[in-house]
Structure P
Amino acid sequence: MSVFNAPHAYSTDQNASFIPQWSPQAQFAGYYVAFEKGIYKKYGINLQIIAGGPYTAPFNMLEDGKADFCTAWLSTAIKKRSQGLKIINIAQIIQRSALMLIAKKQKGITRPEDLNGKRVGLWRDDFRLQPMALFKKFNVNVTIIPQSNSVNLFLRDGVDVASAMWYNEYHTVLSSGINDDELTRFFFHEYGLNFPEDGIYTLEDTFHRNRAFACNFVKASIDGWIYAFKNTEETLDIILKYMKMANVPANRVHQRWMLMRMKDLIITEGDDKNLGILNKDDFYRVARSLKENRLIQKIPDFGVFFKRCVNHVQN
């Protein structure tokens, strides 16, 4: 597995603040582990992690100077950049989309063409980009049903197909008693519709003012992810600690599933050689979809949008 060269000693720590786009959970394990294990400190960063959630907007926090770094979906970031917010991607963490559609095989749904005429639960906004692209690609017409944060409508057959994140809602469905082999899974990346999700973002000004500072944040975060994947039980202890501190319901079994799926989404080729790199084809795939759906008018320049911070070396 690839690693970074050990950071040199720093004479002083630089203060930094970071906000993930949601509440503490294993989706963000690498950051909490890097904080708890003193990895940010080793890179000269005195970090404050601000708990995200439904009532915080990470990009607003960056714009208002309340946070130096945040995580966000690539599609959201491209829209914000197109709207004039000068944010840049300094590390693409998730390489493979976790968004999926799930259906019960007993409904006769085993391939995309079988979605025609079905009731499909979809979330709002960016969550609809890939499903709509899939429907268009296979020329199917569906009845869209707004989906809440719960999968109960799917479990009660209120919809034929539901949206799910592989690391979250899909496991909730399995935990309800439905077996994996009873479900048809539509992973968008398997249909040429890979829209990577979580990346690390900062303002252009922050990056250009001190590139080493921004890149050290990235390197420490990636070291945190590598440590998290190598030390599962310790990582779960750390995540559950922060979930409880944030009064978020904590379930070790579910968080273990989430952590293992995050590994599948981040370490996609069996090693971490692509960790932190935004693939240009993925960027333009997402940007073109946003433009086709009239969510942006102009596609940002890739060279301006993504600034590479990582250079991996082999053990």
Structure Q
Amino acid sequence: MGNSDKTLAPVEDTYAEAFEGIFCRLAVTAEDEQTLRAAAEDATATPSVVIGRVEGGIERYLTKKETPDQRFGAILQFWAELNPNKIFAESLKKFETELSYRIRQDILVKPLTAVFDWLPKAEGKLDMMERVGHCGDGYEWTEKRHGRKVIVIPLMVPDFVIERHIGYAVGVTGGNFWILCATKEAMRKAGDNALQAIHRVSGVVTPFDVCSAGSKPETHYPQIGPTTNHLYCPSLKKNLGSASKVPNGVRFIPEIVVNGTSMEAVKAAMKAGIKAAREVEGVLGISAGNYGGKLGKYKINLRELFV
């Protein structure tokens, strides 16, 4: 049973802190749905920007009529941090390296898969020959297929095909909201509903889907990287006493992170996800993660999404 308009969960007057990130948008295709899903899910399975690696998400699945080779397909996005303290070329080179690992280890190894560029307004192009094409050990070749210049990499199950030049651009990463839930059932239903609503918006991915672990910038263990946001851990509420920021009655605080090709897309997705989550019985409020405005380039005010 959903909440009525008069009892929608309140949206806290706060903001999500978001960042600039480098991304690419690919179409992966395969002979059958099972292989496609394995490639898409494996390649995007580990959200890793917070530890300096690349992360990804499945934007949506494609029909055979939409793909260049008329096979089963999916749009994937891959993201990396754009470090404001480093030269752009350095961030781009690291992104290219990390992206190549995902393609080589999670897609190329799946039988009869292919990768095509799917970014219509790229800011630049990456040549896939050096870090992916040469998996053919010098026996790879280039040719034109489906109106695109591709690299054909000979494999024992022939063969892997990848478009030679993959576009990249700068987008928005780390848009987020928290769902303050009274019950496990509310957490599951609100999370599912929010994801379904978000993925109706073009140009966005949710690299963690429903995430259990919001983090904070300060830590007692810098060798670990980001650690638990202890002030919002329900299991620590009693121990922390008045320092805890977990509202009364809240027992679960899942987070949904949104990366997108533009700020407009991220805001539209966050609005859709929040709206869907608020309607679930047992959701007591909506909040967001931020770092006091000290780290991210963007502040996305939650209440302004509904103005």
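What follows draws every value from the coordinates through simple rules; no lab data is involved. Note that the coordinates shown come from a computational prediction; the quantities given were computed from them, not determined experimentally. Cβ atoms are built from the backbone, for glycine too; each structure is taken alone.
Suppose you compute Cα extents along the principal axes in Å for every structure in P, Q: which one lands on 66, 43, 34? The partial results should precede the final answer.
Details: P: 64, 44, 39; Q: 66, 43, 34.
The read-out comes from structure Q.
Given structures P, Q, which gives the highest value for relative contact order in percent (Cα under 8 Å, 6 or more apart)? Before the final figure, lay out the partial values.
Numbers: P: 32; Q: 27.
Looking at the calculated values, the largest one is P.
Where does the value 25.5 come from, among P, Q, when mean count of other Cβ atoms within 10 Å over residues 73-80 is the thing being computed? Provide the component values of the computation, followed by the final result.
On the way: P: 22.9; Q: 25.5.
Derived from the structure labelled Q.
Can you tell which of P, Q yields -10500 when helix-only ellipticity at 222 nm (-39500 (n - 2.57) for each DSSP H run of 4 or more, over all residues; to 500) is derived from it? Before the final figure, lay out each step's value.
Working: P: -10500; Q: -6000.
Traced to structure P.
For volume of the Cα convex hull per residue in Å³, for residues 153-280 alone, find whichever of P, Q sits highest and give me its label. Let's see the in-between values first.
Working: P: 174; Q: 191.
Sorting by volume of the Cα convex hull per residue in Å³, for residues 153-280 alone in descending order puts Q first.
Of structures P, Q, which gives 3.4 when distance in nm of label points 7 Å out along Cα→Cβ at positions 33 and 225 is computed from the coordinates?
Details: P: 1.1; Q: 3.4.
Comparing all candidates, it corresponds to Q.
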